[in-house]
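Quick note: the coordinates plus some simple rules give every number you see, no bench work behind them. All values derive from a computational prediction rather than experimental measurement. Cβ atoms are built from the backbone, for glycine too; each structure is taken alone.
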Structure P
Amino acid sequence: MAERLAVYPGTFDPITNGHIDLVQRALKLFDRLIIAIGENPAKKPLFSLEERLYMVEKAVENFPCRNRIEVASFSGLLVDFAASRGAQAIIRGLRAVSDFEYEFQLALMNRRLNRQIDTVFLMPGFRWFFISSTIIKEAAQFGGDVSGLVPPIVEEKLREKFGHRR
């Protein structure tokens, strides 16, 4: 049987525990997962691509199934990246109904561009529904406690970025 490979794309600026939850869920369905950090020039991320790669690597380094995870960056069309890596699926997270319309449009466009790659929508655990990278950054910017919502490396890097001490 062929290996089932999926790509979980995102900006991951920064990665949250909601993202981590989706990684764990995706690994129950697929043999291998590529966490693909997008280089989107239209977005103005807080963290550089190198910082985001580092934080994602650190966030998954102690997973029992770490050998099934690859962390990579990509630019250009996601379906082209997924096809070049031999992926059969793209993982997308849905937190609320408001996410669905945009994600559905993306999935349809990706399907139009490459019919060989499916989109799989996953919902995070209930406790992560309310968090997003944007909300995390806003809370951290003003000294809010984001512990327990992001991996420890992210909490550390947010404090460094915004000049807050523990």
Structure Q
Amino acid sequence: MTASEIRVCQADYGRSDHADAVVGLLDAYARDPMGGAQALSDFAKTNLIAALAARPHAYSVLAFGGPDGQTAVGLVNCIEGFSTFACLPLVNVHDVVVLGGYRGQRIGERMLALAEEIARQRGACKLTLEVLQGNAGAIRLYQRVGFANYQLDPAMGHAQFWQKWL
């Protein structure tokens, strides 16, 4: 399958094929070492689409390909936030998934381009994302499409992404 045979579109959470694709691809990512190596919970699988659909600031991008052109092969989930410094929305690219057999075909690049286009349409000032240091392939992709480590002042170093579970 060539990159031109891959179809990229914004997910419609009301379509069962798109809903199944979002859940299936996110579960595949969660099971991967880069996603934590644990399957999504039954709760997440059952409730994810309704929860995303209930949030007007969430959107997803899907890639379809495979022998029939209908196989879900890629996913990007995006959640809008807000930049207080710019006083404008920003979009956090929360998940980027390309199934193993489809990597290296610039599918991630095409999905991120559509995610960026949608963010621009929404008036966002920037895209943000997090990436594990050991995910060299993702880092190359993100750098290729214009992402860089975040810093305000080089003397203060790069920003770190932390979490605290509630």
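Taking relative contact order in percent (Cα under 8 Å, 6 or more apart) as the criterion, the top-ranked structure out of P, Q is P, with the highest value. Structures P, Q were shown, and helix-only ellipticity at 222 nm (-39500 (n - 2.57) for each DSSP H run of 4 or more, over all residues; to 500) at -13000 was computed from P.
With distance in nm of label points 7 Å out along Cα→Cβ at positions 104 and 144 computed over the structures P, Q, the top value is the one for P, the highest of the group.
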